[in-house]
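Q: What follows is a group of structures, each given as structure tokens.
Readers should treat all values here as calculations from the given coordinates under stated rules, not as data from a laboratory. Quantities reported herein were computed from a predicted structural model and do not represent experimental measurements. Cβ atoms are built from the backbone, for glycine too; each structure is taken alone.
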Structure 1
Amino acid sequence: MKDKITPCLWFDGQAEEAATFYVSLLPDSRIERVLRSPVDTESVPAGGVLTVDFTLAGKRYVGLNAGPHHKFNEAVSFQIHCDDQKEVDRLWAALSEGGEEIACSWLKDRWGLCWQIVPKRLLELITDPDPVRAKRAMEAMMTMVKIDIAALEQAVNGSA
């Protein structure tokens, strides 16, 4: 373990499926280890997947199959900073499939984990040194579900 702190994500039996899906989406991602339970537990039979250690975009996580007792909620989300609209669209489509589109770059995946798919250009526009441009960008973003970079640019330039 190279990280002092590793986020642990609680799943109801789908930790390996979720981790496999997540690592398929981003470079520098992989399953590190699948730990099978040596004994029966309340949520995992002996020999079943207890934890999955995985790296997602260079950061370590653990998926824990701990049963249905606790669900993900909006209090925790993961931001993915995207270089362009193509990346936004690809990740949005993959992560929202079977989940729920929320607002302002937020979605829940099919396991209930919240994500923010954030184009880097959005952050540049809402921190523009010109307060009028920054305001226009923020106002435009607040009307969107999935972020549309071209529409943001139009709003910032006053042509929307």
Structure 2
Amino acid sequence: MEAKRSTSKIFTHLWYAKEAEEAARFYASIFPNSRVDRVTPLLSETPSGPPGSVKVVDFTLLGQRFQAITAGPHHEFNDAISLVVLCDDQAELDRYWNALLQGGGKEQACGWLIDRFGLRWQIVPAIMDEMMTDSDPVRAKRVCDAMLKMVKLDIATLQKAHRG
């Protein structure tokens, strides 16, 4: 279902067994330029439940359109899909990392975490791509080696590894 005309022809749709609206409100509380745009209960009987039990949630994160559905168990989220957040500095990285862990999230490795709704996130420095694709393979490897030892990424340590 389309909530509004969008210039983007592609956007992310997330299936939640329950709590899609709660998840969207949680994410919108963390990121600037974010909001829940609309919650639409499906008025028809569906394979997932009676009229009104399935809800489509249109929301915006950092100005980008997303959609979620609360439609009962289907497939759980897993590491095959994650949302990447590029951070300008350590304070921003720490803020998003800590906020997304609230209420039962779990730290993973290499800048990954799982929020309390089961969605995977990568919270990474914006300069990570530049360091990892350095034309000097020795520098790029040092950054990769440092990252592989981390849970939450530490920008200063990654930059130190990059410099050698």
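Q: By the measure distance in nm of label points 7 Å out along Cα→Cβ at positions 85 and 125, tell me the structure among 1, 2 with the highest figure.
A: 2
Q: Consider the structures 1, 2: one of them gives 11.1 for mean count of other Cβ atoms within 10 Å over residues 133-140 as calculated from the coordinates. Say which.
A: The value was obtained from structure 2.
Q: With distance in nm of label points 7 Å out along Cα→Cβ at positions 101 and 117 derived from the coordinates and found to be 2.0, which of 1, 2 does the value describe?
A: Matching structure: 2.
Q: I have 3.7 for mean projected area of the Cα convex hull in nm², for residues 37-76 alone, calculated from one of the structures 1, 2. Which structure is it?
A: That value comes from structure 1.
Q: Tell me which structure, out of 1, 2, gives 0.35 once FRET efficiency 1/(1 + (r/R0)^6) of positions 61 and 141 (r between Cβ atoms, R0 = 30 Å, to 0.05) is calculated.
A: Of the options listed, only 2 reproduces it.
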